[in-house]
Structure P
Amino acid sequence: MTDFKANPTQRAFIESRAEADLFSSRKGEGKSAALCWANFFYTKMNPGAPSALIRDTWENMQRTTLKEFFEWFPPGKGWGEFNKGERTFTWAPEMMGKAQVIFMGMDERADAAKIASMPLAFVGMDEPCPAAIEGGGIDEFIFTTAMGQLRWPGAKWYAAKLAQNNSDELHWTYRRFIDPGTPPAEKSFLKPLQLPGFRLFQPSSPENLSNLPPGYYERQRREYEAMGRSDLVARMVDGKITNQSIGKAMTPEWRDDVHLAPMGLTPVKGQPLVLCWDFGLTPSCIITQVAPSGTWLFLEAFVGDGVGAYQLIRDNIKPLMARKYRNFELSHTGDPSGQVRDQSNSDTSPVQAILRELGGTWKPGTRDPLDGLPALQARLNTLGGVRVDKLNARAIWHALRGGWHRNVNKQGVVGLPVKDIHSHPAEAVCHAAPHLFPLGSLRKKERAITPSHAKYFGSSAST
């Protein structure tokens, strides 16, 4: 029999009966081994249980997860047999009641169809978050679909086991397991031995050193530092969940300990709100305020996906303004292209939709957001210049701390700013920054476009 001695986190992960379990840690902690043994343990306790082990691609599955599985449970050695054509391992009947494990590569949302008709008792996912690059990994929709397939009637409890190197805070595993997490199901909806809730397993210090070469983490640290990837040092060596730093940050002045308000921000009564806008099919709205002290407060941040400005206003901004910011004076600024009339309806434009639905005044921002970047950088370099609400303005936090970046090629040549989910909120505030803080000081109030209905939400916009 194979000799496997689980470390404390591995054992807790393997034996957990939570609704879903995430083993997230630095490199080298034996996560894939724990995933394989979790399947063994579960099937031993639930003979005949059908299982699926999933990786992003079949190539990666063969190279890593399947190789690890066979390291512990080699076919033809008394553990069971592997059918390569069907990609299925059948446990020895005297041990597991002929239970089967199907190995699957699923890197696109459409791949969820592969699993949608399978009644499962156990689902395992290896590296749902890619280790060091944007993209890749396993789509959240595949996880959601697999959770819906946990319906094998013979189960004493169901198991959903995920194992990965530490993600960044943008990945769906962070949202589902950490912040804000997934509310536990009602106990009456669960199998008798199931425990409610999603559980995170993350060792605070290395537990697998006896199985690693001497100096393993020291070498990893040196290599990542040589690449200029302090984020990988934090995630892969120090065992932290933090942001991925890809390329050259547009706002290297950002510091979490200086600019981030982890306990949230309260708007200053009597001070107007400035809503900063970027348009297109990924429209962004950053709700800001300049406090009497001159601090630029970023209170809320919204980024749409495949919608127009009107839909973002209708579904997100307008309900929030009515509920939370009803008596604040409003002004708007941002991408001047928002003044261009819609080709399908010459009577309207994004700016007209903003003023019609929200009220307030509009002043066009800089035409090129990069023209406003120095003003934003100056505020970040000013003591008390910027504060960002960690929870409600998460999108702008992630953008300014390094998500908004320039590509750097293999020769070290720095390219243009990357257009992605981070660039849109960042550009929204860059359009606004020079108007609010020219040369680092608060700009005096100027005449702006004021519609006749500017007092919507109780604002008292002046001309």
Structure Q
Amino acid sequence: MQDLWKWPEICDAVYAKSVDGPTVSALGFDSRKIEVGQLFIALKSNDQEIPNGDGHNFIEAAANAGAVGAIVDYSFHKECSIPTIRVPDTYKALHDLASRARDRIQGSVVAVTGSSGKTTFKEFLAAIVGGYRSAASFNNDIGVPISLVNADLSKKAFVFEVGTNHPGEIGPLTSLIKPEFSVLLNVQDAHIGNFRGSTELLNEKRQIFTTIQNNQCKITHDELGLEGYQFGLREGSDAQLISVNDNYCEINLFGRPVTAEMPVSGVHNALTAAAALLTSELLGKKVEDHVILPDDSHPRGRGNKLYVNGIEVIDDSYNANPSSMMASLRTQLDRGTSGKNVAVIGEMLELGDESVQKHEELLQVLKNFDRVFLVGDVFSTLIAEHDKKSFSVCSKADKNLARDIRNETNEGDTILVKGSNKIFWSHNFVAELCKRLEV
């Protein structure tokens, strides 16, 4: 455990009265995940990330978990068993502390956004350059500042991911990060229901470049036609993906061949690897001719392969949009399997008026699987009578669904699980499925 912040430093950064107090190893906002030596910040929110909407209700729980102090609102009047720093607004205090944290960073800073692949890119790049990366998928107005505050200052490179599901989110977060290099992986139809069409969505994603003045510090997917360094499938791109063979991909990187060995398969993951290798070169980290990306460089729920009783489970349950869903399905169909090819597919949320059409398109591809389990009400009216032998529809992912899948799978089968975050991931469904498969 390192001493990351001194108490007077924190007080000064959040414009509180400077007093002596314990040193702090990290900042946390979830009392369930607080570790010894950390500072707990009591945030108020209706967001599901913050338990019961008000972190002030969990200060003592954080103290019992080892928190050495807490940042609280002036309006909180209860006595605490740990030292507190009182501020008018803990949310603003978090951003003030993050701004001070950014001033302390001396190495190269990279920001990445895109409809999919952000966390995978972040993990790939951090593994290649040995850099700091934000924890989990911390890419919103809470996760980004937390990641800045907890940055390991001993590192020479720092990677932060920035997400959005509404207009106006990426710009302020990018301004907080102040990246020297910005990466735009792709612009797909994720969260399209919250935007007035694809143009507005593209403009939102492009806000990742708001603090970048030099095109030499911009990295984009070549299909977007934007200025800067480019990666993709097109000839002449700075990092051109030449071929993909299961977990291996060949990339033409600034005119020289590079082989990347990935912990996952698929063209979509290979494109993310190409973007990471290109960014590494721009950071001054020379890429070898054969790069092995370690298993732990790929985050859980993004296509990870699990094996239970001879059955392969592909856990792609973290999230889904129409583009990433199609990429995952086609990758699995191309791979094939010695047994049945089983798809467990969850509804894709936040698609607005395009929802029915996108799910209809999905069903056409799913007809190529041997057995399909669908989760979500949108599917109920779309399944034709003659398809009901191979397609099952249920309203939620639970123990009953896991049991039904177990009853219809055998050794040699492959099960792909993919859907929006709230369908599978937030319910830890893959763990439940694997538990059933063990029986």
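Nothing in this text is a laboratory measurement; each read-out follows from the coordinates by a stated rule. Everything numeric in this text was worked out from a predicted model, so none of it was measured. Cβ atoms are built from the backbone, for glycine too; each structure is taken alone.
Here are the numbers:
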read-out: Distance in nm of label points 7 Å out along Cα→Cβ at positions 405 and 421 - highest-scoring structure of P, Q; value: Q
read-out: Among P, Q, which structure scores highest (criterion: distance in nm of label points 7 Å out along Cα→Cβ at positions 301 and 349); value: P
read-out: Mean projected area of the Cα convex hull in nm² from the coordinates reads 25.9; which among P, Q; value: P
read-out: Value 45, 31, 26, calculated as Cα extents along the principal axes in Å, for residues 69-172 alone, assigned to which of P, Q; value: P
read-out: Origin of the derived value 11.0 (mean count of other Cβ atoms within 10 Å over residues 181-188; candidates P, Q); value: P
read-out: Ranking P, Q by relative contact order in percent (Cα under 8 Å, 6 or more apart), the structure that comes out highest; value: P
